[in-house]
Structure 1
Amino acid sequence: MEYVTKKVLKNIYKKRDSWSHKGQYGKLVVIGGSEMHTGSPSFVGLAAYRAGCDLVYIASPERAANIAANLSPVLITKLLKGDKLEEKHIRKIISLIKQVRATAVAIGPGLWREKKTISTIQKLIRKIELPMIIDADAIRAVSRKKNVLKGKKCVLTPHADEFREFSGIKVKDLEHRIKVVTAEAKKTKSVILLKGYIDVISDGKKTILNTTGTSTMTKGGCGDTLTGICGAYLARGIDSFTAACAAAYVNGKAGEITSKKYGESLLPTDLIENIYKAI
């Protein structure tokens, strides 16, 4: 079985042209957050910036959008009125994607699982034609209507329970994880990154393992940082499989570096500050 190595980053971080301009290295729209889960879209956005994305736009319900705007001036926010994502927001989000000429979308973190939100996520994914990273509550949403993934270029990043809901399969040991992730990726024609002690990444044809990371990355938000890094790579035009492999490697490596200093006290905000060291 093949493992991800640092060589994967050579496909992403190439020597820049001296005449590079703003937006050339990706424009990512992040759809996430809710009244209670306010931090997720900010973690995604800041991690994407640290991974090299040029512009990050946060489309979030009011409280999450306001917190993102207050947290960092580099996060460009589009406020969606209300406490949660609803169908009334679809037109505004699609308009934002077109207006800013986004090159990729990250959807799911912090959106939560209310019925109206689940339905809205499904409709949004059907409408979005850009490369996408689908995480958290968006995985649970597409698990109920997998046909919305048809024809999409997407990376799904479930943990074990989200994968169980998506596939109907409770994963066991590593050998079993490899088998079922490969089969599910092939069936859905998507890239699946099953997070764990050893990450399993597959596009249905090729399957690879990632061993970077640490047990201190169980803190809420460390999956959001992975989403942001992967979103940054998709926004740069990197293919879905390579983006998933590289994001898993960098997120895990940043976690390792951070854990050496903070140990049990590791926070996703600390991890974000060490993405540059991992790269």
Structure 2
Amino acid sequence: MDSRTANPAGGTRVSVCLPARDEARTIGAIVRELASVPLVDDIVVIDDGSTDDTAIVAQAAGAHVVAEATLLPEAGPGSGKGNVLWKSLFACRGDIVCWLDADLRNFSGEYVNRLVTPLLTNPLVMFVKAYYERSFEGAPTGGGRVTELAARPVLSLLFPKLADIVQPLGGEYAGRREALEVLPFVEGWGVELGLLIDIVERFGRDSVAQVDLGVREHRNRPLEQLGPQALAVIATALRRAGLLEIDAPVVELLRYRPDGTLDAAPVEVRERPPIVTVPAYRARFS
């Protein structure tokens, strides 16, 4: 879609990107809601190897759908959410890129307005994070377990000036291309924390704003699936604090099993370089 003539942002182009894998149940409603938001110039879904009808549903709803594997193949293979976000900077054309999770069940187009407004009204703001109440299994609160048990403790210890960030791992945020393109992206689950720390390190704490999105409802993962996420978050924080050097693209989460063996779950920790260093990106956006 292209509604620039009616866009309240004027000459500033706004892209909304949904990284998605097997989100056919929710993505159609989100895209249709986004299509009604005047502020949005284009809606891009990066399909990260879905095995369901995510791509078909998103396209039918009006999104521009791109398969992750087709983007920047010369940059080599990657994996994880951060890899998709990094590649989405090439797929989106906006001066502002707004990322949203594709599994939201109570999505409102007002989310985009709130996330983007600080970037349109304050030239010093480079990055906007959403915060909200996290529901859990029918209760109004209790979600965000990795945030409370991993992200918040390491931020309190190593990056206390970020302790006031309510949802450091939240998947709804927006940023200026000029800021995002000069940052590395952690390929896996550490991407949100890595971007937050790096933005503040490069542009200062006042470059990050927060907006309230009310209550967030999405799929809650089983506890066993949260361990790898927590390890990725901790590794990202330790690396940026200069306390951990990792040469391998993955680390292992070791867990004891009832039969006395250790289960080793691989966790992605490699990072993509600032995308502005990629020749194809510079050719597209120079």
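Nothing in this text is a laboratory measurement; each read-out follows from the coordinates by a stated rule. Keep in mind that what you see is a predicted model, and the values were worked out from it rather than measured. Cβ atoms are built from the backbone, for glycine too; each structure is taken alone.
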*Which one of 1, 2 has distance in nm of label points 7 Å out along Cα→Cβ at positions 18 and 66, as calculated from the coordinates, equal to 4.8?*
1
_semi-axes √(5λ) of the Cα gyration tensor in Å derived as 25, 22, 19 - corresponding label from 1, 2_ = 1
*For which of the structures 1, 2 does the calculation of helix-only ellipticity at 222 nm (-39500 (n - 2.57) for each DSSP H run of 4 or more, over all residues; to 500) return -9500?*
2
_On FRET efficiency 1/(1 + (r/R0)^6) of positions 82 and 170 (r between Cβ atoms, R0 = 25 Å, to 0.05), which of the structures labelled 1, 2 is highest?_
2
*Out of 1, 2, which structure matches 3.1 when distance in nm of label points 7 Å out along Cα→Cβ at positions 98 and 242 is calculated?*
1
*Work out mean count of other Cβ atoms within 10 Å over residues 58-65 for each of structures 1, 2, then name the structure with the largest result.*
1
